[in-house]
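Take a look at the structures listed below.
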Structure 1
Amino acid sequence: MSEDKVLYSFKRNPTEEVRAGVKEFKGKAYIDIRIYYMDDQGEWKPTRKGVSLATDFMPELKEAVAAIDAELAKMESAE
């Protein structure tokens, strides 16, 4: 049985949102970042577009976000 806990979400467009959180599956915790869409009944459903990572990868994920942030800052300052 899995238990999902959404910690942050933001709209991607009017019918999609990105959700980030943690989930538990078979007794193990995972980081989950996934796109959800609104179905015809108005309910949010997960897509296959996303990633689930073991929590062991949290340091690497933080480094990746920091590297992306630094590159975006360089790109903005070059404009």
Structure 2
Amino acid sequence: MANHKSALKRIRSNSAKQVRNKYQHKTTRNAVRDLRNTTDKSEATEKLPKVVSMLQKLAKNNIIHKNKAANIQSKLTKHVASL
């Protein structure tokens, strides 16, 4: 158990951040999955900027590694171009 007020606050803030990060990460993964399963070119080109923005935001906040975000973006862009 925490012995200081600041440690108790840190526990609360960490759990709140964990919930937010988990939500953002799961939402982004679902968006990536939906984009990968898209077969319509116009729909995919419409979704791509939103998904890329989500990935960059996760990388900026260190929820995922920046290279992983770049890797996913590259693969998604190639997928959309091949449609």
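Only the coordinates and a few stated rules stand behind these numbers; no lab work does. Not measured: the values here are computed from a predicted model. Cβ atoms are built from the backbone, for glycine too; each structure is taken alone.
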Can you say which of 1, 2 returns 1.19 when Rg/Rh (Cα atoms, Kirkwood Rh) is computed? 2
Figure out for me which of the structures 1, 2 the number 29 belongs to, where relative contact order in percent (Cα under 8 Å, 6 or more apart) was derived from the coordinates. 2
Which one of 1, 2 has helix-only ellipticity at 222 nm (-39500 (n - 2.57) for each DSSP H run of 4 or more, over all residues; to 500), as calculated from the coordinates, equal to -29000? 2
Which of 1, 2 yields 0.7 [distance in nm of label points 7 Å out along Cα→Cβ at positions 20 and 68, calculated]: 1
